[in-house]
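Scrolling down, you'll hit the structures one after another.
Taken together, the values in this text are just the output of simple stated rules run on the coordinates, not laboratory data. All of these numbers come straight from a predicted model, not from anything done at the bench. Cβ atoms are built from the backbone, for glycine too; each structure is taken alone.
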Structure I
Amino acid sequence: MKKTILLLMVLLISFLAYINCEPRVAVASTPWTIKQMTKNDVEDTLGTWQSISRDGRRIVFDRRPSQWGPEGYGVDWDVYTMNIWNTPGEERQMTTAWGEDVEAGISYDGSMIAFASGRFHIGEPWDLEIFAMNFTDNPGQEVQVSDNSAYLDGAVRISGDGKIIAWHSGPDTPLKHAEYITIADISDASHIAYAIIDTPEWDSDPTLSLDGTKVCFRQFTDQINLGVFIANTDGTGITRIPGALGQGVISGDGSKVAVSYNDGDWEFSVVDVATGNTLFRTDNSVYDTFGSFDRDGNVIAYSRAGDIYICDLRTMQETRLTYDDYEDYSPRLDGDGDTIAFVSMGRDGPDAEIFVLMQAHAPRLVDFFLHGGASLDNDSPTAVTAKYKDSPSIKFGGGNPWKEIGIWTGSASLTDGRLEALSGLDVWLGLKNSDDQGTNFDLRAEVYKDGVLVASGEAYLIKGVTRNPDKAMKVTVSFGSFSPVDFDGISDTLSLKILTRIGTDGNGNFGGGHSSAVGLRLYFDAVSRPAMLAASIA
């Protein structure tokens with residue numbers, strides 16, 4: 001009797017553990033919108049789990065023709081990138097070499113791209129080499145990372161900062177299987193350091209944690225799956241994840257692994273690395289295909305029977321995001337979990353195209369500080385003594401023209417996104433010459449993208465400006481509304497021009513005081529004078 005009760009208790013606990021892994025399906029509480037990224041008559045695909053940057057602003061994908069070459073393999077595949085605000089036709093081609101450039105992935109910080117290429121071995125689809133390039137590079141600037149010593153180099157993955165790359169390699173055998181994992185440190189592209197994970201069995205399909213210290217891979221032999229393993233990227237600490245059979249993908253923080261397997265149709269589970277406990281599993285009669293984790297491994301994206309789903313592993317709340325008859329697959333989730341790149345067939349003709357699902361979110365607030373060297377950046381000033389720039393002499397006569405005080409420019413990477421609003425410009429003003437005490441001034445600020453005016457603002461009839469630097473006057477210039485402007489983070493630059501003239505009533509009429517001045521002095525780049533432009537960038 002006791003044994004029967006004990007058995008029933010064990011079965012009950014197992015059942016409760018099982019149903020705890022089953023998610024509850026819900027409708028999205030915050031609307032998601034779908035945006036088409038590519039539109040053409042060729043095949044576009046998201047080659048790896050790492051097809052989108054952490055902030056959801058950069059996407060990398062493989063483009064291949066609809067017509068296939070010998071043995072069913074594309075004659076020429078290339079790597080392309082897009083920014084999230086781009087529209088079809090604005091994609092950027094990264095590689096042009098003849099051959100298959102595939103499996104493109106982007107580092108989480110959006111700085112580096114890694115991919116596999118068959119450019120050296122046309123007609124040998126398994127004989128690939130590994131390459132890396134900066135997101136800002138042009139075709140031809142890619143660097144070969146593998147050393148041509150293996151036949152099968154593939155399944156390339158890249159760490160969050162783009163410094164570590166992992167892939168599997170294997171010999172030229174009839175089975176065409178991988179045998180070992182290669183880890184490359186490309187911090188210094190001229191002196192690449194390698195580590196090898198080579199167990200007695202066949203090791204393949206690596207994925208990396210964001211910090212590049214952990215690698216997850218599967219192990220098999222002669223078509224028998226032996227399990228999913230985790231190791232340090234220096235090759236030490238190889239550990240099998242209990243109960244995990246299939247192909248594993250490690251979460252960014254290294255705490256979880258998603259394992260895909262085939263039980264007649266594709267399913268997957270999410271396993272806790274430390275305990276081996278199953279946190280989530282699918283079990284139904286349709287195809288469930290794992291897509292990706294968010295930054296912390298708390299949210300997963302996946303496709304089910306041609307639609308996109310996400311699930312919050314903390315609440316087991318599953319949300320269906322697409323409802324249609326199209327074939328949506330390969331969802332790639334950004335770090336914050338509010339942007340998903342995916343591939344769809346049927347939404348725009350028979351070819352596979354890239355789309356994104358986006359959840360509404362507030363733009364980020366960015367402060368651009370004025371620094372010496374005419375630069376703008378996001379670093380608060382640390383100097384005690386302020387720098388300054390002086391305008392030329394000004395006078396009301398002759399039309400009271402605006403005279404330039406200075407121009408400050410930010411690097412392209414700082415404005416990666418869509419400039420949606422300008423909250424204001426804060427500066428500190430003083431006189432170039434004490435004889436100009438009693439002069440009133442107007443101040444104008446102009447913001448440009450690549451030399452084209454985006455927005456401007458003016459402050460009128462500024463009174464009480466003095467020569468004493470300790471009594472410099474803080475002035476804020478407000479900007480009007482403008483149409484949002486996209487910055488690509490590569491070559492588009494934001495610049496700020498500040499000008500002055502004799503003070504007016506805002507309609508061009510003289511505002512009193514002196515009608516001329518030697519010049520107006522603008523203070524900046526100090527703890528006490530943190531002159532800055534405040535912007536909202538989505």
Structure II
Amino acid sequence: MMHDVFISHSSKDHEAAKVICTALEAAGVSCWMAPRNINPGQEWPDAIVKAVHNSRLMVLVFTDNANTSKDVAKEVALASNLHINVTPFKIEDDSPKGVLQYYLADKEWLSASNPPDGKQIKELIDVIKPLIESSKQEHPAAAEPRKETGESDLPEGEAIAAEKEPPVKTESSYINYIREKKFIILPALGLLVIVLAWFSFGMEETIFEEPAKAANVTAERYQSFVQLDNDDLYAFGRGQDGMLGLGNEDNMLSPTKLDDLGKVKEVSAGNRHLLILLENGDVYSCGGNVNGQLGHGSRDDTIIPKKIDGLPAIKAVSAGGDHSLVLAENGDLYSFGWGWDDQLGHGDKQVEEVPRKVEGISDVVSISAGYRFSLALTENGDLYSFGKGEYGQLGHGDRLSQDIPKQVLAITGVKEISAGAYHSLALTEDGDVYSFGANWNGMLGNGDTDVRPLPTRISGIFNASAISAGRSHSLILLQNGNAYSFGSGSEGMLGHGDEKDHYIPLLIEGLEDVTAISAGWHHSLALTEDGSVYAFGRGEDGRLGLGDTDSRFVPTLVDKTW
């Protein structure tokens with residue numbers, strides 16, 4: 001299928017490219033842009049080559065990022081070799097370098113802001129529309145494919161003459177001939193371009209860089225995070241107090257990349273603060289700090305992620321309402337922040353402004369901080385809890401608080417834990433799921449709304465591989481890639497197309513091959529095997545990452561802006 005324009009851009013300029021694409025298509029100019037137009041399962045290099053072949057013109061979104069993008073260089077080279085016009089649209093005051101300097105030396109440039117405004121895009125449209133029309137006239141076979149009827153449209157005498165006298169080959173007719181016979185010539189030309197690119201950019205590198213894919217998702221109270229397999233971290237949702245880690249307090253309606261801190265291993269956010277764990281064991285925090293939950297030895301807020309000093313190498317983090325848990329590589333547990341409800345596990349109700357080791361528990365392998373309580377799992381599968389227990393969320397058979405870690409004796413062989421706002425989930429080694437605590441919307445999954453202070457197995461669930469507890473709903477992932485939800489259906493956070501509460505686990509239709517799930521307070525995220533991210537539930541503050549604040553009642557694909 002022919003397109004008017006192929007939009008070439010660095011992945012770092014994707015937001016500006018989307019603005020340009022939307023405006024061009026609104027003006028009747030059909031566009032092709034990666035990754036939007038790459039079909040599921042289609043190889044990235046194959047899609048790029050075919051799209052360039054089938055475009056009349058290329059618009060290059062130029063910034064210094066384009067200078068360093070090998071994909072952009074290859075796309076421009078391919079277009080030039082095919083005699084496809086390349087129109088550079090400069091949105092930053094930079095000059096082409098290297099390969100781009102060679103191919104763009106004789107091009108007319110259009111300059112604009114980043115992102116470009118309506119007047120600047122109109123100027124671009126005014127320039128490229130005549131070029132597109134000229135291409136259609138020069139290559140009518142590409143504009144309107146000729147029907148092969150086997151019969152000539154010429155009068156009989158002219159048809160005979162045409163058979164005897166071959167047409168004169170002008171430059172335009174040669175190009176037209178090439179396009180008409182592209183099923184023979186273009187594969188060979190494509191192979192030549194690939195060979196040249198191989199030697200231009202180094203034989204040790206791949207011809208086309210595969211795009212980064214989402215590797216994990218995290219839904220929190222007001223915000224969401226997506227980690228990529230190239231270690232980049234994206235955030236969206238409420239930015240109050242800087243809790244997105246972007247260095248400002250703006251709400252983000254679409255996924256926005258955090259500045260590079262290093263290789264990110266895990267993120268966790270509380271009411272107003274954020275914890276970021278790096279692969280090297282360092283922990284950074286930012287956001288609101290009224291109760292010392294950032295661990296910096298003060299109660300000053302910070303909108304820029306700052307390293308927490310004095311910690312050993314850390315392997316896991318979890319942010320509660322106004323407290324934080326961090327787990328050391330050696331199995332020691334540390335806590336800090338608000339301690340009035342005993343959620344720090346120190347036997348007192350002190351506020352801790354710096355990390356303090358939790359005594360009486362060791363060999364911890366997993367942690368999860370709820371709103372006013374904490375869960376910890378040891379390497380032998382024992383579950384411990386401490387903090388506020390008014391709904392039975394500690395699992396000890398009562399509604400009492402615990403100021404130090406206490407083992408939950410009613411369950412053993414646990415391999416994963418998840419603390420919601422007021423309820424808890426536990427996944428055992430044999431794939432069973434247990435729930436306990438508050439249950440006003442059926443988020444315990446046992447078919448009723450009764451509070452359960454003891455872990456109770458959720459019937460009908462077998463071979464579970466992951467769990468996630470939100471404020472008033474829960475998610476379960478099975479080993480076969482199916483995801484289930486139950487509890488409050490307010491604003492669609494269960495993904496069933498309505499706002500009904502469901503008291504037992506119900507399969508989320510439309511999600512297949514799920515690899516990760518995460519329940520926020522009023523929304524949910526799911527990640528599939530191909531790296532696609534789906535969001536549903538409350539859209540306030542942009543926490544779904546869909547470019548607006550609307551709620552979604554079924555899983556909705558988040559645009560791959562990375």
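A few notes on this one:
- Computing volume of the Cα convex hull per residue in Å³, for residues 61-340 alone across structures I, II gives 207 for structure II.
- Structure (I, II) behind the derived value 10.2 of Kirkwood radius over Cα pairs in Å, for residues 365-404 alone: II
- helix-only ellipticity at 222 nm (-39500 (n - 2.57) for each DSSP H run of 4 or more, over all residues; to 500) derived as -1000 - corresponding label from I, II: I
- Answer label among I, II for the case where distance in nm of label points 7 Å out along Cα→Cβ at positions 53 and 381, calculated from the coordinates, equals 5.7: II
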